[in-house]
Structure P
Amino acid sequence: MFYHNYTEREGQKVLAVCDEELLGEVLEDEKRSFEVKEGFYGQKRIDAEELVEKAEKSSIINAVGPEAVSLLVENGFFEKDKVLKIDGVEHAQMAKI
């Protein structure tokens with residue numbers, strides 16, 4: 001399961017999603033600190049099928065966590081070699097232009 005926030009901003013559908021166990025966590029490495037904020041990633045839970053459906057409708061995607069990112073890579077939303085890791089945790093962003 002995942003937590004997500006799905007909004008429309010300036011005509012763009014924005015999906016923020018994280019693995020449920022990461023919500024509220026702070027990821028840190030030598031280069032950056034990243035907080036998986038509830039205010040950004042949301043309080044609503046969805047399953048893998050719903051995640052892919054929302055991703056298909058999105059023009060911007062921000063995903064964090066091995067499960068969410070892996071699912072989105074498998075479905076062609078991200079390229080595996082473009083995925084970042086922060087504190088060993090996968091993070092990826094996509095914007096359709």
Structure Q
Amino acid sequence: MIAELTADRFEPLNGTIFTVASVQPQQHLRLIEVLRRGKGERVGGSFSLLWQSDAEEVLPQGSYVLAHDSLGELELFIVPVGQASEGVHYEAVFT
């Protein structure tokens with residue numbers, strides 16, 4: 001399923017909540033940016049996703065199960081990329 005994901009699939013989900021289901025307590029990430037990055041190797045081109053957490057605890061980079069109402073569960077590799085006043089920013093890159 002990961003190979004089938006495109007920026008077009010995520011753009012309508014901007015502003016919605018993803019739950020990091022593979023950690024306890026669960027964390028909630030709000031999708032705040034879908035950035036198209038060029039052609040890349042994948043159908044639909046490469047892109048990145050940026051989320052903002054609602055927690056101060058930083059998850060280390062790694063693979064996590066993220067759950068979303070319209071996508072179901074996805075295992076994605078996310079990286080913490082910065083601290084914001086409201087939480088932590090995480091990024092996933094699709095090439």
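The numbers here are math on the coordinates, done by the rules we state, and not lab data. Computed from a predicted model, the values in this text were never measured in an experiment. Cβ atoms are built from the backbone, for glycine too; each structure is taken alone.
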Comparison of P, Q by distance in nm of label points 7 Å out along Cα→Cβ at positions 21 and 53 - largest value held by: P
Output -500 (helix-only ellipticity at 222 nm (-39500 (n - 2.57) for each DSSP H run of 4 or more, over all residues; to 500), calculated) maps, among P, Q, to structure Q
Could you tell me which structure in P, Q was used to calculate relative contact order in percent (Cα under 8 Å, 6 or more apart) as 30? P
Of the structures labelled P, Q, one was used to calculate mean count of other Cβ atoms within 10 Å over residues 13-20, giving 15.8. Name it. Q
